[in-house]
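Structures for review follow.
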Structure 1
Amino acid sequence: MNKILIIEDEESIATLIKMNLIKAGYQCDVAYDGAEGADKLSENHYDLCLLDIMLPEINGYELLSYAKSLEVPVMFVTAKGETQDKVKGLKAGADDYITKPFEILELLARVENILRRFHKTEQYIKILDLDIDTVSREVRKNGKVLKLTYKEFDLLLLFVRNPETALYRETIYEHVWDSPYLGDSRTVDLHVQRLRKKAGLEKNIEAVYKVGYRFRLR
């Protein structure tokens, strides 16, 4: 299980990020100032650091240099949203840069992308009676291989990485099809129906009225 350090001095934001990362299957530690963040980096192994720039004690740029010396990938999560700020952060060595306020699903997608880039993603996911190999894209249910299409696999992965979370149809579409949602919900609904049937998840993938779908662990 990947372990992520969140260094953020606003407790409400740190709690929100931690809660959603844990729901997505990650282990998390939190530091509320730069000095505490440096201590945690030196004392523990992390697969990724989510780092604010404006921090008490030690600022984000100093911590970035320290984290990179420990070979820990870093994503800046900051209110500094001007183009020059982003350029400065990326040139300083940050592996990604997201500005507040942000959508949780975008943050999770960026986290997954960095972990994949550094070969730190979890290859095998076991959930309910499913065994998922994210590299070979093979899914087994009680030992039997399921014949899922490319999009059905991506849809399943989105659900299992965001359990107990109501996902809007437009969010599902934009994540799985990687293109803007134009209001036609039939594509999403059809793929959800087929995935439910193929994977035997009729009771687990539930419709959420006027929203989309939620993956239940029950």
Structure 2
Amino acid sequence: MPTYLMPFCRVEIAVQSLIDQRLNVLLIRREEAPYKGFWALPGGVLRVDLDPDLGAAAVRVAKERLGIPPPNLCQMKTVGAKGRDPRGEAGWGLSVVYRALIAEGAATFAPGKRVTELRWVPVDELPTKIAFDHAELIAQAVNQTRSDIAKLSFPTGFVPERFTLGELQVLSEQVLGHTIDKASFRRKLRDRGLVEAIEGEQLRGSAHRPSAIFRLRRSAVQPNGI
């Protein structure tokens, strides 16, 4: 049988969350070459001896690098090209990229195998030394996440169980990085039937005007990923 050269195959994970009211991405500092000391997305090599499928590979890699897998992991894209990773045959590297948007404090991560440091970094203040093509992957993950929120599609657990419409708007604005027209935002919520008022619950607002308390309908929540 002929022998074929194979690419170096990896899983990369772009975990995003709101930290201090700004969208952040979780980065690791690489401990080994190539790009030793550079920042990168958490990731690891696909293992045919350990991973029955891609979803299982993403969960295993997340556990090894971060201690626990983040909720709402979903596959974002697959990218591959010659020159992406010097460890591959002819420099050929292939990555299956996952992303997740989680509520602040929803998961406590800790540096795992071959990780010297974990850090939440604002997506608009990324360090200059980012390994491989991960800066581009981060930008794509952020764009897809913001597109979801702009469409009012929220991942499971990201929005509190109880909220006012003002609080939901602020949360969305923090992810998007810009303000939203109040009337348009509330019209979209109403027209699509995405929220429902919780009967008998009100929050005292400014000028003694109570604000209704809402919850998301199931149709407004993205199904869990892996």
Structure 3
Amino acid sequence: MYKTQAEALEFLHSFLPTLEDTPEDRDIILCVPFTTLTSLSKNLHGSRVRVGAQNIHWEDFGAYTGEISGPMLTEIGVSHVVVGHSERRQYFGETDKTVNLRLKAAQSHGLTPILCVGETKAQRDAGETESVLIQQLDLALVGVNQFDLILAYEPIWAIGTGDTCAAEEANRVIGLLRSRFANKDITIQYGGSVKAENIDEIIAQPEIDGALVGGASLTGESFGRIVNYQPLNDKL
């Protein structure tokens, strides 16, 4: 929940120039608040940057005050939508069942969902990381097209805390998650205190395909450095 429309446009002015030399094979998606979707969609039309929403309801319309539907998003050029973010689960009653419904709604309208899964500190300390993640994944994917999906592993204990999951451990967990998919080539991101200082190490891991970035995406310069990560083997 950051940035007014004016602030979002100011962000673009500092962010877009950082993409001049960004490799063409890197996908860039800005998942912004509902109020800035239209403005950013118009200003990014024809560019390589795509626009995503932060939630979607499972019905196309109805008495669901405060929600937003697939047709409302596709009408303004949105291509992706975040589903099941830990903050939606923690603060707004999101469940594995509603995550599943939102995933299917997104796909039915041609939106690519970014499914978030992750464990709490208590669950990790209790040795429940694998079982919690597998349950989240298995329940979320019922009836979902696994070939039209992005997965984000976001250990809840590492979000906004500065306590990043060790790159090797994130790689191990993401490898486990990948093994649960029929689509072994699914794009899997890591999210959790990703920043300019650690992106190169994170992205160097073989199972990690990208990053779901929070606070470090709020300034154009910082996010530009993350988008322009330099693989560690290129530094040798």
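Read the figures in this text as sums done on the coordinates, not as results from a lab. What you are looking at is a predicted structure, and each value in this text was computed from that prediction instead of being measured. Cβ atoms are built from the backbone, for glycine too; each structure is taken alone.
State the single structure among 1, 2, 3 that was used to calculate helix-only ellipticity at 222 nm (-39500 (n - 2.57) for each DSSP H run of 4 or more, over all residues; to 500), giving -10500. Checking each candidate, the match is 3. Tell me which structure, out of 1, 2, 3, gives 24.5 once mean count of other Cβ atoms within 10 Å over residues 96-103 is calculated. Considering all the candidates, the number was obtained from 2. Quick check: 25, 24, 16 is what I get for semi-axes √(5λ) of the Cα gyration tensor in Å, calculated from one of 1, 2, 3. Which structure matches? Computing semi-axes √(5λ) of the Cα gyration tensor in Å on every structure in 1, 2, 3 gives 25, 24, 16 only for 3. Comparing relative contact order in percent (Cα under 8 Å, 6 or more apart) across structures 1, 2, 3, the highest figure is found for 2.
Compute Kirkwood radius over Cα pairs in Å, for residues 40-87 alone for each of 1, 2, 3 and report the one that scores greatest.
2
Can you say which of 1, 2, 3 returns 0.70 when FRET efficiency 1/(1 + (r/R0)^6) of positions 8 and 168 (r between Cβ atoms, R0 = 41 Å, to 0.05) is computed? It must be structure 3, since only it matches. I have 11.0 for mean count of other Cβ atoms within 10 Å over residues 48-55, calculated from one of the structures 1, 2, 3. Which structure is it? Value 11.0 for mean count of other Cβ atoms within 10 Å over residues 48-55 corresponds to 2 out of 1, 2, 3.
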